[in-house]
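Multiple structures are listed underneath, in structure tokens.
A short reminder: the numbers here are calculations on the coordinates, not readings from a lab. All values reported here derive from a predicted model rather than from experimental measurement. Cβ atoms are built from the backbone, for glycine too; each structure is taken alone.
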Structure P
Amino acid sequence: MNVADKVIEIVAEQAVLDPSDVTRDSTLEDLGIDSLGLVESIFAIEEAFDITIPFNANEPDKSEFDITNVASIIAGIERLVAEKAG
């Protein structure tokens, strides 16, 4: 399973949706994911890829990690996975 598919699977699980209902253009708000769901999604993604996401739930606007939409989250995860791989 590639990064995009896994991220979509995790986000869909948090939103209690089918992965086919989650598009790259979807925002977390569109999917009904609140701040708690976002934090749970981030933990699940960190665990799935064994990475640390530079995201502060208390100050999401100051985070370097872009959560604008699913595509930006996927891009950020792919970058972190690539950095980890060296």
Structure Q
Amino acid sequence: MLMLEKYIEDLANNKEIYFKVKVIPGAGESVFLSKMGDGTIKIAIAAPPEKGQANQELINFLAVELGVRKYQVKIVSGLGQRLKLIKISR
């Protein structure tokens, strides 16, 4: 996906990368929506925001899209909020 090429390239050159996402839970499917003015990536997530389901789906979705394993994707901050800081490590 075009939006993630920069992050995939950054990850190839660094041990870890960080970026912000804004999650829209409860969508029909998990998809990238847009990149906001400050660089935050807006993502629709096909899981409800209850009992960590949306967070788990976000981790699964990012792992697949970035070509990494789920344990390499961490939500550093924002577990209970829509705005999250994500860390991907090699």
Structure R
Amino acid sequence: MTKSEFVDQVADRAGLSKRDAADAVEAFLETIQDALRRGSDVNFSGFGKFSVSQRGAREGRNPATGDKIQIPAARVPKFTAGAGLKKAIK
């Protein structure tokens, strides 16, 4: 599902215009990004939890040349599915 397909479904289910649904989806995504950027977790009970995880520096290999390269440490987004979402998918 693409973002535009998602917006279309939100508009249909919420009875909104596509423009209002697009604004709502964009605000939702920006709010999650801002919270994660600040280091906060975003938890939707029964759905899941968005958080930031720290990935340590490590050594890797360039697949084209086989040379060793140093991969720096990074902060990465993480999503953990909640019990309600897991149950809905089964």
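By the measure distance in nm of label points 7 Å out along Cα→Cβ at positions 46 and 70, tell me the structure among P, Q, R with the highest figure.
By distance in nm of label points 7 Å out along Cα→Cβ at positions 46 and 70, the leading structure of P, Q, R is R.
helix-only ellipticity at 222 nm (-39500 (n - 2.57) for each DSSP H run of 4 or more, over all residues; to 500) computed as -13500: which structure among P, Q, R?
R
Which structure, out of P, Q, R, was distance in nm of label points 7 Å out along Cα→Cβ at positions 30 and 62 calculated from, if the result is 4.0?
R
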